[in-house]
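Next up: the structures, one after another.
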Structure I
């Protein structure tokens, strides 16, 4: 069965997409900690070595980020007497370790090179229509940079066609500085949605500042750089939500608008393309959001997966569906470093500039 890439209702992107779009420069789940050093992050290094490495995975470069995130989750919620050894020691450092992880993530992704307009994954994403909603579960800004740089995009106006500008409009719509809107309305259509936050978003750390709950996305989609709030002059921090089962959304209350938008998009989607996203078991909020959206909308008919192992991805997606809900599956396997044999030859997209 073939797939209409241009006509996909929703495209769901994971680390595998960014890896493919940058010719392997962006890290996958394995390889994420390859630049973690004991000198720069002594506590995080010790924690990752303890929970992410074992006899079959002895090196830091092979440590799996999903295992580390699960350890954060379980260490924070487990009864004190259930923890022993080094985990008991790490529990008192949990908040510090999470901050270190966010800082390392920001630096890890910010140091990666950009994308090439001739890359097959870049071309594939760039061909989606103005009606396609793109959901990026990645902290990086690869997807929004590609989509924003397509020729013909309009920016920074109420009728903007740029998916990044539409995403900024969603955040501004929910901003508590003016009128707080509790619903996302239809602003999600054709936008890039970022349920886990972004290296291009910032937030003031001052709880007494009028902008404390505002999530500010950079107009040019540039990665976060150290800066102070223009209102209170306190420091700003990047906004990233760890993709674990029990997310702490209280630190970024208005990020809920992204989850609302995600559910609306899935509820109204007829086709869903999953590109390089493994649907990890550690992200239970995401799995339940998919189930609720499909239960409410009942429109989703076809789901495709672009992945090294698309069968497993589609099996995991079906685990998210309500009982008795059937979909048509399309498996689109890839081989690292090769253009897929199923890649449509006629795809072509021109860019204003390259990432």
Structure II
């Protein structure tokens, strides 16, 4: 497989400031590529676990299958690789998340070592924080989100029991607000994660989950099969409830196949994996896709809701203000997994359509509001 990267495109969209977003499309334009062809051998990505863009345009990317964080300049050139394999200081084993949890500070979480590591925009290590001594957490995190003020929201590993005798049961896990210093605060004790088909002993295709994001003062939570977003203050009390202007769609065969591919991505036996995927294709599926596929907050406080799903030809994000009113919509001309949304950019992971190699893509847009 050749380690090449195709040019990335930028989608520009303008939204009107009323409840139903009106989108104006403009022609896509070139932004950058990660990695650039000249850096393909040294910066080849196996599984982008997270990415963030700093104020000077530098982009940090964590690779979930290589214990490193790579730093690219604003033009897409590889400028530094931080970390190496191991369990000691400045070493990693299994990176599964990266976010900007402070001004120009990337925080990466090592799932195997249960440890946070902070790096600045130059790739310099500035601190490591083990999670093993957090006795106020009943289990380690499985999914994370953070604010620029350093507050983390963590969804712990699945704890819901599979209920025998029922056709479908719902797996759940607790959601916590986690400061790096101080006690963790429970937000929800039983957050729905995914549907489990008891008779089939497997996950239900295109199932719902719970999406969450955190600002400097609020935690945003939404079950994806609902158009309702609830906010909680840092004491864990309900602060507001917003019903967004969202619509549901019928899942296609491609949606189910892409979901099955994601659920089986960890399998190395290709024949066995293909058999499981075909099994998924024949399962009973929900009548509708969830209302949305994720929540993100940008630096100016806009709530971004991902409306598209793997299998769609483009990625659609709708922006809402603090009252839940739609203020615009951005459409990226590619099927990407959104990693970060800024006030004028989207970072996402995708597969190169020609080489089937993982890439991180930077797209730019202009939104009036």
Structure III
């Protein structure tokens, strides 16, 4: 057991912590790792920050970033630490995280790494999904988190009417990049456009794009540009969606035997892409934060203004379920609209879901 002062996003005390070596325990999804990177630049600069979860593939997203150093748990698959012989989540109740000195059950090799880096505090966040129930400027998940763990006086120097910027480099280490790019060239020849499509999302079935649209997307890309190639993204968390060998192979099909972290594969692919299209899941959140290429969000069950910062490279196609739920009329959207800031490019599909042709037409409009 190891005793550390533990802070939560409930106690509102973390903003006053200074001159500490803080481990952020972040047992959340890949997209939440992206959103955390928007908050990092607002944190107290006298602290040194480290980041971990049981699921090192996600933590590798921070390999080349600044301000936060990844601390690896020793297991790549998402979990809670019980597989390494410890109590789940170090023995913490994540629904009611403590706010004070706490005895933590930390398995090896993470225990030794915490001691080696002389970490003397931990931040644990529930990171609730508010889905528009908080007003501008705290209308997104990341902004709401910032309001709870960043010192209020630090906001005085931040123009929250402008998009928050990620602290991540969104680069894989050079050796991983070289291996991924070499394998990609076997499918996407030099001079050929690569389209990256992320149609799945293991956190909610409602946001998954239909299987037939994946095949239709790949065929329509080929019709418009015969030399183009499509790669579909799967996160190794469920059965691959859209596996069509010779038409739209998945990241596991192309790169699985390289035994590289998913984060390295994704950021290298997005950097090489001509365009990106995807549903509201982690890979899309990463592509939007990276910018630099036409990016189309396909929102079948969520409202984009509650998740990602606006980007000049992104268009969001929003399906009918979102409007039936009234997600576009919640407090977050209303207050942001009244403020007249942070414009998003949103196209409404109120009677049918966006199709593959709609996504490709939107890519051409961004171009």
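Just so it is clear, none of the values below were taken in a lab; they were calculated from the coordinates. Keep in mind the model is a prediction, meaning the values are calculated, not measured. Cβ atoms are built from the backbone, for glycine too; each structure is taken alone.
Kindly point out which one of I, II, III the value 0.45 was derived from, the read-out being FRET efficiency 1/(1 + (r/R0)^6) of positions 101 and 197 (r between Cβ atoms, R0 = 35 Å, to 0.05).
II
Looking just at mean count of other Cβ atoms within 10 Å over residues 261-268, which of the labels I, II, III belongs to the structure with the highest value?
The structure with the largest value is III.
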